[in-house]
Structure 1
Amino acid sequence: MLPTIEPWHWMAAGVALAVLEVVAPTTAFVWLGIAAFLTGFAAWTLPLDLNGQLLVFGVLAVAAIGITIWLRRRRAPGTESERQVNRGAARFIGQRAMLDGPLANGSGRVRLGDTVWSVTGPDLPDGAAVVVTGMDGSTLVVRAG
């Protein structure tokens, strides 16, 4: 014989899952907690046996996980600076800059933001405008521009 699960068991599980969300913020536990709480409400208002309760929870849990996945895919990627954080020097490709000294024998320097970067490219005089076209390791590749 299967044990009896009362509506308050489901509601307590829902609250416990919501509290677990605070400890492990994943946005999945809160949705499962809502599914458990709604299952408890359904068991309280409708004559559901254990199989019916498990069916309601299963449907709501699958819907909850679907909502979680949909919200994560829909989430905005963040501000421009947040999107640039892990791109390294690749974030400078396409930017224009002025040489910080001459570009002689294929090597020189350019200041981008608050950092001076090593660059390679054609020989150009000090202060010439350049465009970053690529990277070679941590060295930027530039062309006159």
Structure 2
Amino acid sequence: MALHQKEYELWIEELEEIISGNEKLTQEKFSDLLAKSLENRCQLLKLMSMNHFDMEINSRAENLIEFKKVYGNSLATVKKCLDKFFPKKSEAEKQNFLYAFFPFVYGIYPYAVVNEKQRAAMDAAGTNFIYHTIYELAYNCILKLLS
């Protein structure tokens, strides 16, 4: 949980840099910067996609509380981004964004990071899977959620 917490803290720092470093952003530029911030947090995404539920259940309460504070801060920081760069969006639209975006983030890693064994199995199974990077998947999702 400590590594997971640290990864969230690093992501929050990057989100804060987006907020402080920009006065205005278009939907496209915000999608670009937020997607890049996720691409930079590959370890966070990997941890999210593992059996996170069991990690939390098996953690000491005080560690879980500290982690949840940082997780809550990540939600609040993405909300600050929305408040600053998309002030015309309603609170409901911002909440809809958050609660579509964060579940998406929890599942992005296995779609973007595929090992050779997985790739060979998908090829042998004839899946016709189209490979995308974390950035590509995140950018398209963020842009759609903002539209």
Structure 3
Amino acid sequence: MTPRLTHTAAINIRVGDPITIGETGEGLRRVVPILGGTIAGPRISGTILPAGADYQVIRAGGYTMLDARYAARLDDGAMIYIVNIGVRFGSPEIMARITRGEPVDPAEVYFRTTPRFETASPAWQWLTRPLFLATGARHPDRVEINVFEVG
């Protein structure tokens, strides 16, 4: 059976300047602060809070492993914790431009994540059960993520 994807929300996250830890045994370790943002969509909407970061490892050729962890307050006041794990890659030249903070056409980059949601709110428990898949676009000052429920 072929899964179907149902658009859940668009997440727009403002990010700060990366904090470079340096070359570790895993690759170039960076921490990108999350400054805030929005969630807007047919099934969920709210505000990304200025809490959290994307803990990245950039490997040879710019292959990037993403591990973003942040919090949101939904329009009804419910709090959500989001863990968004994924990968981002493209040609070495394109990935070097992203690492330098330069604008890049999102069509030139493979950027996919699997967001998971945690909440204490009974009304939003449905977010904690299914799998979600997201596509992303990195801009110098923000990340745009489109989240889909896998059905």
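Taking relative contact order in percent (Cα under 8 Å, 6 or more apart) from the coordinates of each of 1, 2, 3, which one would give 23?
Only structure 3 yields this read-out.
For structures 1, 2, 3, which has the highest computed value of distance in nm of label points 7 Å out along Cα→Cβ at positions 4 and 52?
On the way: 1: 1.5; 2: 0.8; 3: 2.8.
That would be structure 3.
From which structure (1, 2, 3) was distance in nm of label points 7 Å out along Cα→Cβ at positions 36 and 124 calculated, if the value obtained is 6.2?
Value 6.2 for distance in nm of label points 7 Å out along Cα→Cβ at positions 36 and 124 corresponds to 1 out of 1, 2, 3.
Please state which of the structures 1, 2, 3 yields -26000 when helix-only ellipticity at 222 nm (-39500 (n - 2.57) for each DSSP H run of 4 or more, over all residues; to 500) is computed from it.
2
Coordinate-derived values only; no laboratory data. Quick caveat, the model's predicted, so the values are computed rather than measured. Cβ atoms are built from the backbone, for glycine too; each structure is taken alone.
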